[in-house]
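What follows is a group of structures, each given as structure tokens.
Values quoted throughout were computed directly from the atomic coordinates according to the rules given, and no laboratory measurement underlies them. Computed from a prediction, not measured in an experiment: that's the story for all the values here. Cβ atoms are built from the backbone, for glycine too; each structure is taken alone.
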Structure P
């Protein structure tokens, strides 16, 4: 590719679309961008999107990620969170970097691995996307067979479960059954804006303990 990808400036909240990008060019672009960057990418059969998140997006991602981690810890469930790791499958010509992702049921299968290959390893059990900039690509997650996708937009949590290859909206989480998360997660997210992160997480942990009892 003749384009010098490092010369592209993507302002926060904006995106750049590159079309007719081959898989080899996609791999080269990933190498050029490097791992330590603010931008996120999505690749879908030749179309590459590069997006720079807003501060609002990052705040939402961090708080909801912390709530999920607190939930897993209180339920004493082993997990691995891999943040915005690049997940890709050359055979499907698709790749994505979620805002956050978790290995939960399949945690033991990737424990200790330095690199993942979705042609051999399972995809994350749960992926999280913050839709402040309308970036979510459900079709890519479907193709990569991620069992559960959370989309958070304007204070609303949408849980999507993979059924027969397509996502179906659900009120119940596959990884956290019988918990009213579509109500509780937005509630504590909103609380964090006034009470602060630490106070909110403590209150959320108390709610989990009370619910378990």
Structure Q
């Protein structure tokens, strides 16, 4: 299914004083430093995150789950993925299919080969089967209690979640982060996809529709 998408900030579109893309760029400058500080302060956050995930998410038998291989100081979901694999869940890691395209998810299991996926990412080889996840663990730079996330600016996860939700309405988008990445409000526009849940090393973040 092809999903229509507006130009991203990288396409050269104009940005007025109130444009959310300009605000996102400004927030990214501080969000990266906040995440680095949170990572330094929480060396065992991956263990606490795993407990939070299994306490909050209802995994049905056979649910396919996507995560990501952590870059830099991103919170590490690999222990969660390893445990889910042991329980029989198909696991996928994201790979870029092309510029301005939704991500695809290639099958992964502990110890499997990974290769350079560009922009510092590690991905399964092209020979790995593609899976369609029902539950998506989503990385981020910042989040708010309305359930919105700040990404890296390419729009890949927003396109991906839009397509997954169109094809599979029960898709569950779970943002994973350090608690220190919370901000009052993430700048947003009509193309930004809201997360269903946000989990940190401190547990589940209470989301408010009133804040949306």
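Which one of P, Q has helix-only ellipticity at 222 nm (-39500 (n - 2.57) for each DSSP H run of 4 or more, over all residues; to 500), as calculated from the coordinates, equal to -8500? Write down the numbers at each step before the final one.
Numbers: P: -10500; Q: -8500.
Corresponding structure: Q.
Give the label, chosen from P, Q, of the structure having the highest value of distance in nm of label points 7 Å out along Cα→Cβ at positions 32 and 168. Checked P, Q; max of distance in nm of label points 7 Å out along Cα→Cβ at positions 32 and 168 sits with P. Figure out for me which of the structures P, Q the number 25 belongs to, where relative contact order in percent (Cα under 8 Å, 6 or more apart) was derived from the coordinates. Among P, Q, the structure yielding 25 for relative contact order in percent (Cα under 8 Å, 6 or more apart) is Q. Hey, semi-axes √(5λ) of the Cα gyration tensor in Å, for residues 152-199 alone derived from one of P, Q reads 26, 11, 7; which structure? It must be structure P, since only it matches.
Given that Rg/Rh (Cα atoms, Kirkwood Rh), derived from a single structure, equals 0.97, which label among P, Q identifies that structure? Intermediate values should be presented prior to the final figure.
Values: P: 0.97; Q: 0.94.
Computing Rg/Rh (Cα atoms, Kirkwood Rh) on every structure in P, Q gives 0.97 only for P.
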